[in-house]
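These are the structures, in structure tokens.
What follows is calculated from the coordinates using simple rules that are stated; it is not laboratory data. Treat the numbers as computed from the prediction; the structure is a model and nothing was measured. Cβ atoms are built from the backbone, for glycine too; each structure is taken alone.
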Structure I
Amino acid sequence: MSEHDFGSLFAKYPGIISRMRNTFTSHQFILKLARQEQKLYIEALYDNRDKRRGRKRAPFLIVHARLAQELGKFPQLIRRVGVEKSEDIFKQSNTSVKWEKTSGSSSKR
């Protein structure tokens, strides 16, 4: 199985970021991305369906980690401001990076 090309999803980041509140978590961002780009999101999950974390298949964990990691590559739009308790896509309590829009991004309050 070849490595999934996340480029199409990553290209959507600036637009999604512009529609986020001034502060948001990685979990909130991933949920909005998944809602607005369902086809691309499902393709990423499908291409990672057999990837494992330990002994279990973990396509959501693998894809979400990669999507969250990419947020750090947009310092002109957002900056990391901490970590907070947050629910993941399955409503399980976890922690997530908290982001704040910079002056270079559109503002939604």
Structure II
Amino acid sequence: MNTESIVYLMRKTNLNLKEIGKLTPAQFNEILKELYYQESVGEWRNQHSVATLLAAIYNTIPRKRGARAFKADDFLKSEIPARDIKKTTIGELAEEKGIKLPKGE
């Protein structure tokens, strides 16, 4: 936990310094990752709105017959941000925790 991250977390949430101090490093990192994810999705939505307006304006310009109409995605370089979800099976989780599952025979 560095000072910049703590101040950032205090600015973006209504957690105070005592509450942040009670968080474990894993909890602190998870909250930061979620904040970064939500901000990136919000920023992408803003960019998509602007791209939609650009496409609408561009499509009103008279062009030759057969010219294709532009969509918002034509002005954006990337898709909406996705979460990093680890896809694991129950067997892998059980093995990681040292649990033996019954065989399905």
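When relative contact order in percent (Cα under 8 Å, 6 or more apart) is calculated for each of structures I, II, structure I comes out greatest. Which structure, out of I, II, was Rg/Rh (Cα atoms, Kirkwood Rh) calculated from, if the result is 0.97? Computed on structure I.
Given a value of 0.10 for FRET efficiency 1/(1 + (r/R0)^6) of positions 29 and 69 (r between Cβ atoms, R0 = 30 Å, to 0.05), point me to the structure among I, II it was derived from. Derived from the structure labelled II.
Taking 3.5 as the value of distance in nm of label points 7 Å out along Cα→Cβ at positions 21 and 45 derived from one of the structures shown (I, II), identify that structure.
Numbers: I: 2.5; II: 3.5.
Derived from the structure labelled II.
Figure out for me which of the structures I, II the number -18500 belongs to, where helix-only ellipticity at 222 nm (-39500 (n - 2.57) for each DSSP H run of 4 or more, over all residues; to 500) was derived from the coordinates. It was calculated from structure II. Of structures I, II, the largest value of distance in nm of label points 7 Å out along Cα→Cβ at positions 61 and 93 belongs to II.
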